[in-house]
Every structure is written in C-alpha cells, then in structure tokens.
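Listed after this line are the structures, all set down as structure tokens.
Only the coordinates and a few stated rules stand behind these numbers; no lab work does. Since we're looking at a predicted model, the values are computed, not measured. Cβ atoms are built from the backbone, for glycine too; each structure is taken alone.
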Structure 1
Amino acid sequence: MVKKVAILTNGGDAPGLNAVIRAIVKTAETNGVECYGFIEGYKGLLKNEYIRLDSRTNASGLLHRGGTIIGTSNNTNVFNYKVEKENGEVEYQDLSDKCVQNLKEDGFDCLFTLGGDATQKSSRDFSLKGINCIGVPKTIDNDVAATETTFGYNTAVSVATEAIDRLHTTAESHHRVMVLEVMGRYAGWIALESAIAGGADIALIPEIPYDINKVIEKIEERKRDGKNFTILVTSEGAKPKDGDIVVKKVLDDGKGLDNIRLGGIGDKLANDIEKLTGCPARNTVLGYVQRGGTPTSFDRVLSTQYGAKAMELALEGIFNVLVTYKGGEYGYATLEEVVGENKEVGAASGNTAESNIRKITMDNRLIKTARDIGICLGD
C-alpha cells in the first residue's frame with residue numbers, strides 16, 4: 001500500500017504547477033498518505049533535499065500562484081550528469097543509482113514527476129530501475145506525447161492572444177507589420193491557436209517551413225484590400241523552406257539535454273519583410289511572460305484534475321505511467337509509449353529523430369480552421 005509519496009517539478013516553470021501539487025497533497029491526505037516535495041526537481045532528488053507538504057501550511061493557497069513552491073531545474077539529467085573535477089576537467093557520470101538509493105532509503109512508495117518530455121524521459125528511465133513513477137504532463141508548449149492538453153498551455157495561449165490584441169492597435173495606427181514571436185520550441189501550438197484567437201493574418205509554425213514570398217503575398221493582398229497593416233505570429237522554432245531554425249545561443253548544460261536556446265526568428269522576419277516590401281515592420285518577443293504568473297481558470301481545473309488523478313492511480317497501484325487527458329476524459333499511458341522510440345537511457349528528448357514530442361499534424365482541425373478563415377501559414 002502507498003503510504004509515503006514524493007513530488008518533483010522539473011523543467012521550465014508553467015502556470016498550474018502549484019495547483020497540481022495542491023491536488024496531489026489534498027488527495028493524499030484524504031487517503032492517509034504522507035506527501036513530500038523534492039527541492040529543484042531532479043537536482044533535489046540527487047541531493048536528497050526535500051520538505052514535507054501539508055495542505056494546512058505550505059501547500060495551502062496555491063491555486064492562483066504561478067511558478068512552483070518546491071522549485072525546478074531545467075539543466076539536470078542525472079543519467080548524464082556534468083561533473084567538474086578538481087583539475088578542471090569535465091566528465092559525465094550516471095548518478096541515477098544515488099537517486100534510487102535516496103528514494104528507497106527515504107521510504108517513498110511513488111515519485112510524481114511534473115514536467116514535459118525531458119522530465120518524463122527521465123521518469124521512464126527511473127522506472128526501469130524499479131522506481132514507481134507517475135508523470136503529469138506540464139509544458140506551455142503542449143508537446144508531450146499521449147495527451148491532448150498539457151497544463152500551462154491554455155494560460156500561455158491566453159497571454160499571447162492578449163498581446164496580439166494590443167499589437168493590433170499599434171499596427172493599425174502606424175500602418176505597420178507587427179511580428180509576435182512566441183514560445184513553443186519545435187511545436188507550433190501556441191503560435192497557431194493564439195493566431196486564430198487573436199485574429200492574426202499570418203501564423204508560422206515549425207511544422208510548416210515557410211516561403212517568405214507567400215508571406216509577402218499575404219501582406220500585399222491586404223494592402224490591395226485597403227488594410228495597411230498585418231499581424232504575424234511566429235513560433236520561435238519556425239524556419240524558412242531553404243533555411244534552418246534561428247538559434248540564439250548554444251548552451252553547455254550537459255549531455256542528454258537540449259542545449260539549443262531558440263530565438264531571433266521574429267527579428268529575421270521583420271527585417272526580411274521590411275526589406276522586401278518597404279513596409280515598416282516591428283518584432284515583439286513575448287518570452288517568459290507566457291509561462292509566468294497566474295494560471296487561467298481552465299488551467300486551474302485541468303491541473304487539479306491531473307493531480308487528483310495521479311494520486312488516484314498511485315492508490316490503485318498503477319505506476320510507470322503518464323496521466324493523460326483525451327476527449328474530455330482522464331486516463332493514463334505507459335511511459336514507454338510516451339518516450340516512443342527514444343529508448344536509450346539518459347538520451348536527450350526533444351528535437352531528435354527518435355523523439356516522440358507531439359507536433360501539429362496537417363489533418364489537425366486547427367490547420368483547417370486557420371486556412372478556412374484566411375490565415376496564411378507560409379506555404
């Protein structure tokens with residue numbers, strides 16, 4: 001029987017993390033289970049740093065709070081951990097056995113991993129070492145496999161939509177092309193859905209490499225219709241047909257991590273458009289505003305149901321799964337299904353040939369809707 005569980009939040013912060021923690025804690029307490037939280041994700045698991053979580057004290061008043069009360073880490077892969085030796089040399093070590101030892105000595109019956117594809121990849125790898133893991137899909141990018149909606153995504157889309165609303169007034173007043181660069185990495189969910197919600201004219205996503213000539217055609221078409229302004233939303237991972245993604249910086253966080261920091265496609269598009277049309281173009285990078293602050297009511301409910309379902313699965317003895325949301329119902333998928341072909345222990349997730357991240361397919365209803373209402377997708 002499950003009597004003592006632990007939670008960790010890993011990867012980038014996202015609205016709804018605290019709501020999931022709250023739901024797990026409350027459901028655990030209802031069933032006589034003790035709940036703890038590791039500090040700063042897998043880093044805390046490695047250091048064995050954790051705190052008791054209690055709905056009467058530190059796990060109270062969390063529904064509206066952004067971020068995570070137990071901290072997070074987005075540069076820790078304990079299966080390929082970067083260690084600097086005394087002589088200055090760097091080597092990579094598999095320190096996962098230390099984490100397993102910590103969990104067993106602490107007496108935890110289950111580990112809840114709140115995070116995106118990289119977090120769930122490590123969760124799957126721990127499951128192979130005999131740890132009972134239950135993943136909860138967190139990312140504003142909405143790209144975790146096997147589930148339709150990740151918590152944090154709705155809030156990010158809402159923030160991006162409000163930004164588009166505000167950019168409309170400036171674009172129309174100054175007869176400009178206003179570019180909005182949003183997050184999403186290798187999936188275009190935020191860009192496409194906010195473009196539809198905000199009434200944008202052009203939406204560029206990683207799944208459809210764009211032809212700059214098609215973008216220019218849309219801008220010129222609007223001019224002929226007497227509309228001397230255009231709103232373009234681009235995902236940070238969008239790329240031209242004859243080019244590649246724009247990389248802002250290459251990090252050195254370690255093996256098994258996505259060390260590429262995207263950014264700059266918005267500036268490139270604004271410069272190209274101004275050069276080719278003579279029309280003034282400006283870029284706005286929305287950045288971390290998308291994943292900070294108060295979650296929407298949708299994300300609060302989604303997060304709460306995810307958390308409660310996760311604890312329910314633990315009580316039923318169903319482990320090594322990801323809680324899923326499909327067709328309005330909460331269920332689960334195996335972690336093996338979530339990682340797909342990315343089976344190598346300690347390997348990176350994300351933009352690799354083996355990755356199983358959820359991208360927009362061309363038969364998705366959002367694509368058809370965008371085309372129906374005249375949004376140019378750059379193809």
Structure 2
Amino acid sequence: MSEKVGFVTMGQVEAAGEAPEIGVGMLGYAFMGKAHTNAYKTMPYMMYPPPAVPRLVAIAGRNEAAVAEAARRYGYEKYYTDWRDLVADPAIQVVDNGLPNNLHAEPSIAAAKAGKHIFCEKPLARTAQEAKQMLDAVNAAGVKHMVAFNYRFVPAIRLARDMVQGGELGEIYHFRAVYLQEWIMDPDFELVWRLQGDVAGSGALGDLGAHIIDLGRFIVGEPARVGGLLKTFITDRPGSNGQRQKVTVDDAFEAWVEFDNGAIGTLEATRFAKGRKNGMVFEVNGAKGSLRFNLERFNELEVHLPGNQPQAIQPGFTNVLVSEAYHPFWKHWWPHGHIIGWEHTFVHEVHHLLDAIVHNTDIAPYGATFEDGYKNNVIMDAITQASAEGKRVDVRY
C-alpha cells in the first residue's frame with residue numbers, strides 16, 4: 001500500500017520507490033465535482049511519474065440518491081450526506097470544495113482546523129470579509145491551500161504571463177478582458193442558486209469576472225483603484241415554488257482598473273451576450289508589442305512583436321499554436337500540434353497542488369492561494385462599491 005502523507009520529503013519518496021498516496025474528499029458532485037475528479041484520475045498516468053497518487057476516499061452531497069450515484073460513477077470508496085463527516089474522515093488529507101459559494105467558508109475553515117489541505121472553487125467567498133476568515137484559518141493551520149483559478153494552467157496563458165513578466169512586451173500600458181456567456185437570457189429561466197445573492201454573493205461579477213480579475217493580477221500586477229457598474233436586466237424569475245422571485249445579483253458588470261505599475265485596463269462580464277457560450281478574451285498592450293488570447297481558441301496565442309525590423313515589413317499579429325514540446329505543460333501530453341482542451345487545466349492544477357503537498361513547496365506564484373482568492377474578493381467588493389457610489393474606489397488589502 002502506498003504511503004499516506006501530510007508533508008513528505010523527496011528522500012522519503014525515493015526510499016519508498018513509489019509515489020505516496022493522498023486521500024481526497026470531494027464536496028459536491030455536479031459540474032466541478034466531475035471536472036476535478038476527472039483530473040485526479042487522469043493526472044497519475046499522464047503527468048508521470050506523479051508526485052502522489054490520489055485515492056478517491058469519499059464524496060459528499062445532500063441528496064443521498066444523487067451522491068451515491070456520483071460515488072459509484074466517479075469511483076469514490078464511499079459517500080457522505082453531511083460535509084462534516086467527510087472533513088472528519090481520517091483517510092482524507094485533501095478536501096476539494098466544489099460546493100455553492102455560501103458553503104465555501106465553513107467547510108474550508110473546518111478542514112483547515114482538522115489539518116487538511118484545501119482546494120476550493122472560485123470565487124473563494126461571497127465577500128472579502130468572509131475570504132479573510134478563510135485565509136486566516138489556513139495560515140493558522142499551516143496547510144496548503146489553493147483556489148481553482150484554472151485558467152492560470154492554460155499553456156497559452158502561462159506563456160503570456162512568462163512573456164509579460166520577462167519584459168518581452170516592455171512597459172505594459174493596457175490590459176482589457178471580457179468574459180461573455182448567454183445562458184440566463186430567457187426571462188423564464190429558473191432562479192437557481194447562482195442568481196441568489198445570499199448564496200452566490202454576486203452574479204456575473206463573481207462567476208465570470210473573478211476569472212479575468214485574477215488573470216489581470218496574474219499577468220500584469222496588482223490593481224490600485226477601480227470604477228465599476230453592475231446591472232441586472234431581468235429582476236425576477238420563477239422560483240422553486242413556481243412563483244416569480246426577486247433576482248438579487250448582477251447579470252453583467254463593466255469596470256475600469258488602474259494598476260500599481262501605471263497600466264490601465266477594462267473588465268467586462270455578462271451572462272447576456274447572445275451567441276456566446278464561454279467567450280473569454282484578453283489583450284495586453286506594451287511598449288514593445290502586444291498579445292491576445294481567446295479561450296474558445298484554447299491552444300493559440302496571438303502575438304505582435306515587431307522588434308527592430310523596418311516599419312514597412314513589420315508583421316501584424318502572428319497566431320502561435322502553443323503546442324510545442326517546449327511550451328508550458330506540453331511534456332506531459334501529445335506530439336506537437338495535437339491539441340489539448342479545457343479539462344486539462346484541472347489536471348495541471350491537481351498536479352501542482354499535490355506536488356506542493358508532497359515536497360512542501362509554495363503554491364504561489366503559479367497557483368492561486370487563499371491570499372489570491374482574498375485579494376480577488378477585495379477587488380470585486382471595490383467594483384461593487386464603485387457601482388453603488390458612482391465613483392472610483394481604491395483597492396486596499
């Protein structure tokens with residue numbers, strides 16, 4: 001049987017001759033539970049040799065029939081209908097929290113106090129205050145903690161960050177990003193939890209905007225101040241009782257941001273962009289060049305780096321296929337040109353987390369920690385305040 005770990009030294013792993021085993025407990029069995037479980041099952045044989053072998057110990061959800069079926073389908077050894085039982089399970093070293101946003105804080109804090117490492121879906125919390133409580137808990141416990149900002153693990157986005165941080169674009173002037181979806185445009189679409197402020201915290205801002213805010217911080221740097229506007233287009237929807245109820249989150253937001261380094265930017269997210277399924281695009285403009293990424297063209301990065309060529313022959317944007325063996329993460333996958341997809345970002349995330357646990361290395365700067373999650377919540381709160389007050393707001397951590 002493989003060795004179970006809290007933190008394990010490289011020497012111990014080498015002496016054992018095999019990767020240690022880490023018990024995983026999954027909170028939630030729907031969209032993210034499925035995506036994360038796929039990553040735990042795929043990582044050991046694709047990112048080989050793995051830093052650890054995940055053991056799918058237990059999965060938790062309130063609906064017993066549904067969570068029992070999820071345990072059978074995904075391959076978990078058992079299931080719980082109360083997250084507290086999962087957190088208390090001694091066979092679990094990592095708690096993966098994919099529950100709705102109102103259940104990020106309490107289970108994650110309890111897991112930290114129990115000495116479990118934590119992988120939590122984004123946004124980290126509904127408010128910055130709630131996120132700070134989570135950050136304080138993991139810091140006090142000394143456990144590893146990561147927020148599932150999975151776009152940090154897209155090969156093309158990692159390449160974009162490396163180019164910006166390496167100075168290839170020179171001084172950065174602009175970061176602009178949009179995240180566009182269409183899935184709630186029907187006025188009779190049910191009032192699901194993502195449309196309820198007490199559960200979700202915010203709407204398009206936290207669901208989609210959190211991603212592009214994180215990418216702005218990851219690629220360009222810290223924001224200094226923001227302005228913003230939040231808008232709800234459909235103010236009531238059918239509830240579970242069939243009666244129309246008030247929508248208490250934003251359907252869309254617009255924001256501008258000024259970064260500490262002097263760059264400026266715009267951020268936009270909406271769930272009312274007809275025809276857009278998952279349209280996330282960002283562009284960075286610098287003194288020496290520009291780059292652009294489109295999530296729906298996942299393996300590509302548009303780059304403009306004219307260099308010292310004469311003006312008459314300087315190229316426009318070049319479409320770079322980020323699938324060469326020397327590109328980020330590609331040593332684990334296929335021959336060059338054989339593209340990968342959205343689900344592989346979670347495989348990269350899980351590998352990063354387990355490697356940090358086994359070798360006691362930092363999640364940051366490439367993975368998003370609870371500190372990154374807290375700062376993300378601070379920025380979202382500032383955008384909300386700016387919208388309410390009609391003025392710019394300084395970002396203060």
Structure 3
Amino acid sequence: MHIRNGRTYIGGSELIPASPRAKSIEYAIRDVVVPAMELESQGHKILKLNIGDPIAYPGLSTPKHMVDAYVESLQSGQNGYSGSYGIPELREAIANDETSKGWNCQSSQVYVTHGVTEALQIIFSAVLTEGDKILAPGPHYPPYMAYPQMSGATTEEYVLNPNNGWKVDIDDIRSRMDDNVRMLVLINPNNPTGNVLTPDEIDEILEIVKEYPNCMVIADEIYDGLDYTGHHVSIASRSMNVPVIALNGVSKVYYAPGWRIGYMAFHDPLGNLSEVTDSVERLLRSRLCASTPAQMGYLAGLTHDRQWMNEHRNIVLERREIALNRINGIEGLHVEPTGGAFYMFVRITHPKWKNDDKGFVLSLLQEEKVLLVHGSGFSVERGSGHVRLVHLADPDTLNEAFDRIERFLHNS
C-alpha cells in the first residue's frame with residue numbers, strides 16, 4: 001500500500017475512499033477481541049472479562065418464560081414486520097413499567113428500537129447538526145463519543161471524580177454548559193465505573209439544564225435493575241420542566257442482549273419535543289421495525305412475575321464481592337466499590353503500567369491469556385491508567401483470572 005497525491009493505492013489500483021468520520025470510529029470493547037481471536041485460533045483458552053454480555057457467564061441465562069414467548073412467536077407465524085414504533089402491547093407494557101418508576105409515561109411516548117445503540121443513532125440523527133455539542137460523562141460508553149460526530153457534532157466530557165467513587169462533578173457540568181449543548185448524557189448506573197447518581201445530584205443537574213431551553217437529558221438507565229446503593233431513581237421522575245429521553249431495554253437486567261431490543265421513552269413536561277418526536281418517527285419509519293419475535297419475548301419479561309431477578313442479582317452480588325476483595329488484595333491495582341451494573345473500573349498503580357493501560361491489557365492477554373478492556377478506550381483523557389473488568393464470571397474463573405493478573409504484575 002502507498003499514498004500518492006493524497007490517494008491510497010494497493011499495487012496499481014486506487015482504493016475507493018471511505019468516510020473520514022467512519023474511519024475514525026473505535027470501539028475498544030470489541031477491538032481488543034481481535035488479538036484474543038488470534039490466540040484462540042492457535043489453541044489458547046482465553047479468560048474473558050471484557051464484554052458485558054451476562055448470558056456468556058454460568059448461572060445468568062435468559063429466563064425460560066421469555067425464551068418460550070420468543071419461540072411461540074416464531075412457531076405461530078408472528079415473523080412479519082411489526083409497527084415501526086414497536087408492537088402496541090410492548091409499548092403499553094414499557095409505559096406501565098416506566099410509570100411505576102415515578103412518572104406518567106404513555107405508550108405513545110415509547111419507541112421500540114434495535115437495541116439502545118439504535119435509539120442513540122436515531123436520537124442523534126434527529127437532533128444534532130454541525131457545530132452542536134453533547135456533554136457525556138468521562139469515562140463513558142464509547143458510542144457517546146463515536147455517534148455524534150456522524151452528524152457533525154462533538155462530544156465533550158464532564159468529570160467523574162476517580163478519587164470519590166466516580167461521583168459526578170456538578171460544578172464541571174455547569175462550567176461546560178452553553179447554547180450549543182443540545183444533550184446532556186447521564187448513564188445511571190454508569191458504564192464503565194458503576195457509579196449511581198443520588199436523587200439530589202439529579203435535581204442539581206436538572207436545575208442547570210433548565211436554563212438552556214434547547215438542551216435535553218439523555219437518561220441511559222439500561223442497568224437500573226442492578227443498583228446496590230438503594231438510592232437509584234428514574235431521572236424522568238425527577239424532572240418537572242426539563243425534557244428527558246429515558247433509554248432502556250432487554251439486554252442487561254432481562255439477560256437477553258442478543259435479542260437487540262431497546263426503547264426510548266420521551267418525558268416532555270413542557271411540550272418542547274414535538275419537532276424532535278416528528279423527526280424520530282420519520283427515521284423509525286424509514287428503517288421499518290425492530291425484531292418482532294424478540295419484542296414478544298421482552299413483553300413476556302415485563303408482564304410476568306420477576307422474582308427470578310432476585311436469584312440472578314444475588315449471583316451478580318456474590319461475584320462482585322469476590323472481585324472487590326481480590327482486586328484490592330493485588331499490589332499494583334486499586335478499585336472503588338461500585339454502586340451498580342456489573343463492571344469495575346480498576347486503577348493501575350503498578351509503576352510500569354500505570355501510564356500504559358492498553359499496553360497492560362495487550363501484554364496480559366499475550367502472557368496470561370486474560371482479556372480486559374483498556375480504560376483509555378472509554379476516554380483518552382479520563383480513562384487512561386485504568387482497565388474495565390466485567391465481574392460476572394463464575395467464582396473459579398474469577399479467582400483463576402485474578403491469580404494470573406497478580407502473577408503478571410509480580411513478574412513485570
């Protein structure tokens with residue numbers, strides 16, 4: 001391959017150029033899988049603590065009644081296109097579930113999507129234009145950085161304090177707000193840090209956003225059923241005058257990530273989102289619909305008894321305790337206790353690796369066959385010097401992984 005006059009050639013053939021915006025996109029969680037796959041092709045077994053897919057780990061399978069509903073949909077011929085905004089029964093069930101969280105949600109305010117990632121793409125495309133900004137926590141889930149640039153917008157990170165349980169720095173949010181900020185993102189519980197906002201913090205943030213009438217709050221609450229603090233609340237339930245778009249779905253708390261069903265629920269207390277809603281609906285119609293059988297499976301999850309969640313939650317909590325104890329017993333690592341979700345954002349204190357988190361991840365993979373995700377993949381500025389770890393593996397696998405990590409750091 002060579003470049004001549006700004007054009008790229010392989011042999012004598014000129015490559016058809018791709019979009020510079022698309023070429024700049026990275027997704028750290030999946031990118032580290034590439035070298036792991038190469039090692040697996042050579043016969044190595046990798047201990048994977050990198051990806052937030054709960055059903056990849058023992059004891060956390062999708063509930064049978066949800067699978068049965070999915071299969072029944074297939075067998076009964078419910079395989080055609082559904083409405084672009086979602087199956088009516090599912091929209092109603094979601095609205096009831098959101099209402100139970102403390103705000104009056106109507107089914108007409110609910111839109112079912114191909115996962116929360118599609119919801120983000122739809123919202124950003126409907127709202128953002130050249131020169132707009134969104135504020136997202138740093139560190140954060142990578143699509144909040146990648147997707148806005150496809151609309152010519154930029155993402156600016158506000159501070160999560162690594163020395164205080166990754167709490168939101170509200171003064172930092174206040175200092176970054178201006179008339180170009182169209183969205184403020186709150187990930188609650190947070191991915192990758194596990195922090196959970198208090199009701200008072202949410203109220204303070206909403207008071208700030210209230211002063212900017214063209215700004216809305218994106219409330220990513222996909223982990224809301226995995227709160228260990230007891231103070232998690234719906235962000236929409238706290239807002240009397242700020243528009244909030246709540247995002248949630250089937251992947252994490254209902255343990256069915258491969259079904260790819262999410263939703264956005266619009267809380268519009270002052271009626272300011274009519275143009276945005278119209279644009280969202282146009283985009284939804286243009287892409288047809290989300291999976292019909294998977295929607296039926298999610299409907300079963302929302303309308304049946306949820307006692308099974310307690311057993312799954314206890315498994316997650318048991319493994320969280322193992323991870324906390326083991327990490328803070330390893331010289332060269334430190335982690336803050338998490339408030340929710342199933343991730344830990346671990347600080348590297350080892351002198352060789354504390355400024356090279358990606359090097360740490362790749363070397364650990366090569367030498368000990370343990371796969372984590374480098375923190376700089378969640379924020380170059382605010383995630384560096386950390387790694388994200390998923391604590392859902394069974395106890396034996398977790399302990400084996402931590403034994404290998406400890407050995408790696410001892411030998412470094």
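At-a-glance table
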item: Parent structure of the calculated result 0.65, given that FRET efficiency 1/(1 + (r/R0)^6) of positions 217 and 249 (r between Cβ atoms, R0 = 25 Å, to 0.05) is the read-out and 1, 2, 3 the choices; result: 2
item: Read-out semi-axes √(5λ) of the Cα gyration tensor in Å, computed value 33, 27, 25, structure in 1, 2, 3; result: 3
item: Origin of the value 2.0, where distance in nm of label points 7 Å out along Cα→Cβ at positions 73 and 353 was derived from one of 1, 2, 3; result: 2
item: Test item: distance in nm of label points 7 Å out along Cα→Cβ at positions 153 and 345 calculated as 2.1, pick one of 1, 2, 3; result: 3
